[in-house]
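Each structure below is given as structure tokens.
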Structure P
Amino acid sequence: MPDQQVTEFLTGRIWLREHAPFPREVIDAHIESGHIHLKPGIDSSQSTFLFWQLNKYVCNRCHNSNQTLFHTFDCARCNKKCVYCRHCIRMNRVSSCSELILWNKEPARGVKLHEFNWSGTLTPLQQKASEELLKSVERNESHLLHAVCGAGKTELLFPAIFASLLEGKRVCVAAPRTDVILELFPRFQKVFPKTVIHALYGGAPDQEGFAQLILSTTHQLYRFEEAFDVVFVDEADAFPYYADETLQRAVVKAAKQGATIHYVTATPTDSLKTTNKSFLSRRYHGHDLPVPMFESLWGYNRRLNKGKVPQKLQEWIEEKQKNNIPFLVFLPTIDMLENFPGDLPRVHAEHPERKEIVMQLREKKIPGLLTTTILERGITIENVHVAVVGAEQKIFTASALIQISGRVGRSFNYPSGDIVFFHHGITHEMDEAKSSIERWNKL
């Protein structure tokens with residue numbers, strides 16, 4: 001008889017054998033009984049180019065086939081020259097002599113006893129979009145839910161997710177950013193209190209049981225294969241997902257054969273092709289989206305390099321502090337963030353205490369926060385006002401500026417607020433972000 005914990009853990013997963021969270025003898029016994037299938041970490045083949053024999057490698061975990069991301073090393077385990085994949089190295093090394101394990105027998109099954117604990121009311125526009133999405137999920141037709149920031153996209157997913165859970169299906173909600181998963185997890189736990197839900201991201205704690213609903217960063221889906229009946233990708237236009245084909249393949253790989261992928265975003269790209277589409281142009285509270293204000297901040301880089309905050313920006317920050325209004329200041333580079341004068345808290349993608357610091361702002365324990373674009377999505381703070389410094393810089397694309405603007409005015413009690421683009425020259429991207437927001441407000 002297979003071990004229940006092993007079955008629950010490995011169902012739908014592809015995992016490094018040496019890092020399986022079970023004793024070696026337990027894994028070995030399941031391999032011998034045929035319950036676990038072994039797959040090499042790296043597949044290799046040879047091709048001829050002119051007079052040379054070339055080796056071609058593919059990582060069986062992340063499906064990377066970019067040959068520049070494979071490197072050779074002297075392996076202490078097999079005492080040979082081994083090739084490893086640099087693309088997914090942060091998730092423990094996959095090399096030529098690595099073995100990946102997959103469940104090969106009857107999979108773990110989810111229960112059908114679920115509870116839907118949400119008493120909110122959808123607006124007529126939300127109801128229409130939610131019903132359209134539900135129909136697409138029931139028909140297994142791909143769907144794009146295009147909804148402006150603050151439209152209540154997450155709530156629109158609830159009926160489709162609940163219907164899927166009741167049918168015993170396994171559901172995944174994936175997002176490129178950890179912050180989005182951290183924001184969604186407690187909300188989903190409240191709405192589906194009897195459902196086993198796991199939140200998967202880098203550094204996530206161990207979680208027990210067979211999760212019928214998984215919230216995951218797209219990176220973590222490298223570790224899944226044919227696992228999910230229904231997949232939603234939230235913020236599908238966010239970096240790095242839209243720029244990394246292996247992440248896009250990871251989402252497809254994690255879905256069961258024939259399962260379609262559904263997308264949810266405020267700023268869809270042309271590459272998101274789906275059978276059906278819904279567009280939600282109004283926020284749930286019915287108020288307009290805050291429109292960005294352009295404020296020149298000539299020579300801000302030079303002044304910051306001298307250890308001084310430009311006067312306009314300093315006055316904006318002091319005005320927020322005086323009136324106890326929480327604020328976010330977005331900066332274009334980590335270097336500018338770390339060297340910004342003063343003692344305001346600051347976070348970036350690699351900050352070890354990012355989650356805790358953001359929570360302090362949410363709980364009004366700190367007045368404001370300096371950040372990179374890592375917080376452009378997946379964060380809701382009541383009555384927050386926002387400034388972008390260096391809005392003309394290339395990292396601030398139109399979609400990024402729209403998402404950043406969308407942090408403001410999300411609350412029913414505070415539907416407006418400042419969104420200021422401080423700049424050293426107005427760009428097409430800034431104009432496009434502003435005109436898009438103004439256009440949606442007229443719909």
Structure Q
Amino acid sequence: MLTASVLVRHFDEVTVVERDKLPDGPAPRSGVPQARHAHLLMSGGARAIDALLPGTLDALVAAGAHRIGVPNDLVSLSAQGWVPRFPEMQFIVSCSRTLLDWVVRSQALRDNKISVLTGTEPVSLPGDRQAVTGVLVEDRISRERITLEANLVVDATGRGSRLPSWLAELGLPPVHSESVDSGLAYATRIFRAPPSAASGFPIVNVQANPRDPHPGCTATLLPIEDGRWLVTLSGTRGGEPSTDESEFVAFARSVRNPVVGDLISSAEALSPVYGSHSTANRRNFFERAKSWPSGLLALGDSVATYNPVYGHGMSIAAQSAQALDAGLAAGHGAQRIQRDIGRVVDGAWAMATNQDILYPGAVGKPLPLLGRVLQRYVDRLVRTATTEAPVTRAFIDAFTLSAPMANLMSPKVVWATMRGPRRSAPPEPTLTAAERERVTSAE
């Protein structure tokens with residue numbers, strides 16, 4: 001829908017081809033099975049959405065989303081230690097994926113130039129290797145097919161995109177693609193937050209250290225709308241969490257610190273445990289194609305998907321929509337805009353894959369020598385960020401996609417990183433006594 005809100009600025013009519021029947025409110029749908037798990041909207045992505053659809057952030061908060069200051073409202077054990085709770089530098093929007101989708105959809109569909117063709121999916125692309133002229137779609141029930149003519153087709157179909165095969169059908173060379181798969185599995189459950197912790201409670205996150213010689217396991221607690229906590233557990237190959245409800249809290253306590261398990265041990269569960277294995281990093285390098293048809297673009301998960309533990313997918317999709325808007329406004333052709341979208345993807349792709357390939361049993365192209373050197377630098381930077389505010393800010397700016405990753409290599413940050421932390425990181429979770437009391441007082 002965010003892409004549609006961009007296109008309507010440049011075209012007289014926009015048709016969204018949607019495989020699902022859209023719910024009237026924030027509810028799960030079959031086409032987004034990952035929606036049950038943790039999703040984070042980083043400040044860089046949130047600003048992009050609000051720039052394209054003004055008022056969306058206010059609408060999200062009014063609907064119950066939490067605006068979490070970072071790092072002041074973040075209790076996070078990074079690979080290198082507990083992140084200090086310095087005053088706010090950036091923010092994260094924490095809510096269910098279903099609420100986010102519904103609010104963005106409601107905002108976008110206020111423009112009557114956008115129409116939605118529900119229960120329908122794309123089948124192929126009419127045209128040839130020089131130009132795409134529309135999309136052939138099929139009704140999922142009747143199987144009736146019609147061709148929608150278009151000046152521009154944007155593939156935002158997600159992880160299951162068939163664009164590489166459609167391009168091959170048009171006579172174009174194979175698209176180069178890469179995958180890095182740590183074997184990560186997810187298990188998620190919703191809990192009722194204690195009444196005294198239903199609002200103003202921090203995100204609590206225990207990350208894995210990919211350099212440990214065992215599977216990387218994590219636990220994340222997100223405050224979401226309606227006084228609930230969404231808790232997602234994850235484990236890489238050989239350390240996957242179970243979907244057995246009786247094992248959920250025990251797994252949460254078994255990660256590098258038991259804080260998430262302790263917080264939910266007496267909380268009322270509101271859902272079963274939902275599992276997922278769709279977590280591999282995959283990328284189609286459309287921007288590298290020497291020949292690209294006019295009238296066609298791709299963005300979002302159709303271009304790149306990331307291990308969800310990094311929380312970057314939605315924000316990169318929003319920033320890609322901004323690149324689309326800028327390219328259309330400048331009158332650029334499809335191939336140039338696709339390359340601009342590729343540049344948006346680069347930083348988050350490198351961050352995710354350079355970490356995930358380090359886990360035991362990870363499948364993918366090993367890091368080259370330069371990549372291994374840079375990863376060692378990032379390890380030291382993250383360790384330095386556990387005590388040094390300027391480095392913390394640079395890291396958080398990059399991680400929340402609020403500043404270019406290249407800023408991590410600025411002379412000031414490099415010098416501070418090489419000097420390293422000047423004191424020890426906090427040894428225990430950075431929850432305050434008052435925050436703990438808000439949970440334990442309800443037991």
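A short reminder: the numbers here are calculations on the coordinates, not readings from a lab. Since we're looking at a predicted model, the values are computed, not measured. Cβ atoms are built from the backbone, for glycine too; each structure is taken alone.
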Query raised in the report: Thinking of P, Q, which structure, once FRET efficiency 1/(1 + (r/R0)^6) of positions 322 and 426 (r between Cβ atoms, R0 = 25 Å, to 0.05) is computed, gives back 0.30?
Result: P
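Taking Rg/Rh (Cα atoms, Kirkwood Rh) as the quantity of interest, name the structure among P, Q where it is greatest.
P
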Query raised in the report: Once distance in nm of label points 7 Å out along Cα→Cβ at positions 10 and 242 is calculated for every structure in P, Q, which label goes with the largest value?
Result: Q
**Report entry** Ranking P, Q by distance in nm of label points 7 Å out along Cα→Cβ at positions 186 and 410, the structure that comes out highest
**Finding:** Q
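Once distance in nm of label points 7 Å out along Cα→Cβ at positions 90 and 402 is calculated for all of P, Q, which comes out largest?
Numbers: P: 2.6; Q: 0.7.
Structure P gives the largest value of distance in nm of label points 7 Å out along Cα→Cβ at positions 90 and 402 among P, Q.
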Query raised in the report: Taking relative contact order in percent (Cα under 8 Å, 6 or more apart) for each of P, Q, which is largest?
Result: Q
